1. With Cα Rg over 2.2 N^0.38 Å computed per structure, which member of I, II shows the largest figure?
2. I, II: which one has helix-only ellipticity at 222 nm (-39500 (n - 2.57) for each DSSP H run of 4 or more, over all residues; to 500), as calculated, at -19500?
3. For the read-out percent of Cα pairs over 20 Å apart, for residues 73-136 alone, a value of 61 was computed from one structure; give its label from I, II.
4. Name the one structure among I, II that mean count of other Cβ atoms within 10 Å over residues 113-120 of 12.5 was derived from.
5. Here mean count of other Cβ atoms within 10 Å over residues 121-128 has been calculated and equals 14.6, so which of I, II was it run on?
6. Suppose mean count of other Cβ atoms within 10 Å over residues 65-72 works out to 10.4; of I, II, which structure was it derived from?
7. With relative contact order in percent (Cα under 8 Å, 6 or more apart) as the yardstick, tell me which of I, II scores highest.
Structure I
Amino acid sequence: MPRQAPRIRDAVPEDTADLLLLWDSASGIANGSIREPEEAERALASLAADPDERMVLALVDDRIVGAMHVSRAPLWPLVQECAVHTSFLMVSPEHRRHGVGHALMEAAVSWAEEKDIAQITAITDGTRENNRFLARLGLATFANVRHSSTVALRKKLSSELGRVAGGGNRHLVEVLAHRRSVRRRQSAS
């Protein structure tokens with residue numbers, strides 16, 4: 001029996017619970033970064049209202065088996081030409097290699113054509129499987145994306161600044177850190 005082609009549609013806030021389940025199964029990362037389902041529901045509502053962003057879903061038998069975030073923005077900061085940026089491509093493990101990823105990328109290409117956009121980017125989770133999938137589709141490496149929490153980066157920058165300055169500006173670094181801390185406390189109250 002031939003495989004059923006996935007049906008593609010935009011996500012709506014009512015899809016939140018199913019998307020969180022897909023995220024858990026497809027990413028291998030628990031949704032610990034999503035503190036409340038209500039937060040995810042508000043994020044989906046915001047996406048649905050933004051003409052420059054979409055969360056595209058792939059459904060098989062009315063079940064969400066894949067999803068991808070798609071946005072329209074400049075290719076890089078010093079040009080006005082827009083690109084369609086894809087990210088967070090997720091496919092449930094049991095539906096991989098069944099055309100779901102292709103269908104989601106096809107939706108991104110169709111949206112780009114509809115908006116008369118000539119460039120598409122894809123941000124991946126860095127897994128070999130996802131990188132190979134996108135390479136087979138002809139997407140070349142354009143940039144690397146790295147991630148850190150603000151607190152961790154601030155700590156590293158402060159220690160690096162002290163090291164680079166030879167310790168001579170350590171007092172200045174401490175004064176600036178104290179001022180930031182005071183401002184944060186004042187704005188929180």
Structure II
Amino acid sequence: MHPKIPHWENKINEITTSFKSAFGHLDADQLNWKPSPEVWSIGQVTDHLIVINKTYFPVIDRVRNGTYKLPWITKFKFMVKFLGNFILKSVEPERQRKIKTFPIWEPAQSNIPGNILEQFEQHQQALIQLIKNCDDLLQKNTVISSPANRNIVYTLEKAFDIITTHEQRHFNQAKEIDAIRNSFAGNN
């Protein structure tokens with residue numbers, strides 16, 4: 001087994017538990033509360049994680065069935081490493097700067113259903129299974145493109161690092177939103 005699989009599984013389980021613990025008591029209105037129109041709600045943050053992670057599933061399916069075509073840039077191994085490290089750094093949990101997401105990864109704009117945390121938990125279990133099923137691809141140092149831009153390339157190992165780090169970043173964002181919601185509710 002690839003040595004990082006247990007690490008990713010633990011991180012995914014930890015973030016799932018954190019989301020449920022921090023927000024599991026909130027109702028649909030609270031999950032959809034936004035401090036301003038341009039800020040995502042906790043529900044939208046959660047939905048965004050499901051949306052973005054799911055875009056990796058068909059990429060891996062195409063790698064498995066031999067229909068996945070990589071761009072020419074993958075011939076330059078230093079670019080694969082550079083781009084992977086760059087993307088990983090950009091999603092680190094310390095949210096110094098806001099980053100605009102690609103349109104395909106935008107969360108739903110309408111009200112998110114009150115069971116979004118249950119959906120998230122189910123998705124997280126599917127993500128863990130996907131990672132475990134990729135052991136052979138990880139052992140081969142498989143390279144993929146970002147689902148959002150085919151010229152952003154990195155190893156599958158780096159993709160799983162990016163996914164788990166990105167989840168922590170957005171948990172922190174959701175906690176910030178909840179703190180604002182709580183202070184707003186306390187003032188009314």
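1. I
2. The correct label is II.
3. This value belongs to structure II.
4. It must be structure I, since only it matches.
5. I
6. On the way: I: 22.1; II: 10.4.
Source structure for this number: II.
7. Values: I: 16; II: 38.
Largest calculated value belongs to II.
Quick note: the coordinates plus some simple rules give every number you see, no bench work behind them. The shown structure was predicted, so the numbers you read here are calculated from the model rather than taken from an experiment. Cβ atoms are built from the backbone, for glycine too; each structure is taken alone.
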